Structure 1
Amino acid sequence: MWDNEKVVLGVCGCLYAYKAADLAALLLRHGFDVYPVMTPSASSIIAPATLEDITNNPCPVEMFKEGPNQPYKTLATGAKVLLIAPASANMLAKIAHGMADDLISCTALACDCIKLVAPSMLQNMHNNPAVQKNLACLREMGYKIIPAGPDGHMAPPETVVEYLLNELTNELTPQPPAAPVPPPPPPPVGY
């Protein structure tokens, strides 16, 4: 069990947004404290109240609905993991290029933690060179990519949680020290 470690669950507006409820429930079973956040388009697929009821935490959608408060700062503070699942092609592009025009992209820029994305889109979109370039960029930035299924849609919630648990376990496992680099050979005699 993960002793109430904070997981920020970002939910983007795509078909598989409805699986966020199952994902949140699985994370809670593993002992995580789940803080959901969603894009406005995701809220047309799954109600924020659903995730609030499951997690017992607020699920903000709008950047400044509560006035000048900045919910992304609250979300980012103390987060152990940022998990964006499902992650739309639009969100992948935003994060890869440092854009911050919604709560999830702002939170992604503000978080200093393990970051995972589970892409979900049509297969042709997923295979598009622009999306593949954005995924490569995210990998270079340290994001862990949870492979989409053969149809391009998000992996099952159980698989997503398994990836998250593996990342946390890898972070906690001490890595063996690097082998010492041997000194360079002496220069040849007579030079």
Structure 2
Amino acid sequence: MLSELLRKSIHLAGLILPVIYFFLDKPTMLIGMGVLTGIALTVELVKRFSPDFGNFFFQVFAPMLRGHERKGAMTGATYYIISTFLCILFFAKTLAIVCIFFMVLGDLAAALIGRMWGKTKLLGTKSLEGSLACFVVCTAIALVKLPPVIGIIGALVATIVEMMPVPIDDNLTVPLVSGAVMHFLMQGSFGF
């Protein structure tokens, strides 16, 4: 549980990027995120192909890494940076910020509540309690800036995607899938 709390506290630090985006325009943020994405991908490549760097990386970050990340898989932080870049690239500013908050706070709520009080198992290790926490947090975030129906649908999609046991990291899937659905709905489809 302690390692998960450490991971989630670092995950929470990811709120800095959408907060910065409140104050910057899209082109400036894309440049900054493009640089961060390039750095993250470079670290992933060097980690994979340089045993010395890989050993150093794993010694420094081991307490924050999940088992599959310790075996060489791309880190959740790299997925977070990539998905933040893609959200900013593909979605309007407000929607991108909402999606990034879904990724950080919705996932945080699901993990912490699910681990502490999750008794009713749904899929794999996911619990009803964790999924409800994710939905409540994502709905609260969405309702601050989005029309209610679109926000609630987006929160539901984010929750379902977070719950699904797919091999793709949820730092990538949650914001992009929920964002795509909300973007589509905001374009006037289905009368919303």
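Listed values, structure above:
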read-out: Origin of the value -24000, where helix-only ellipticity at 222 nm (-39500 (n - 2.57) for each DSSP H run of 4 or more, over all residues; to 500) was derived from one of 1, 2; value: 2
read-out: Distance in nm of label points 7 Å out along Cα→Cβ at positions 42 and 162 derived as 2.3 - corresponding label from 1, 2; value: 1
read-out: Structure from which 1.00 was derived, FRET efficiency 1/(1 + (r/R0)^6) of positions 50 and 146 (r between Cβ atoms, R0 = 41 Å, to 0.05), options 1, 2; value: 1
read-out: Top of 1, 2 by distance in nm of label points 7 Å out along Cα→Cβ at positions 82 and 98, largest first; value: 2
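We did not get these values from a lab; they are worked out from the coordinates using the rules stated. A quick note: this is a predicted structure, and the numbers were derived from the prediction, not measured. Cβ atoms are built from the backbone, for glycine too; each structure is taken alone.
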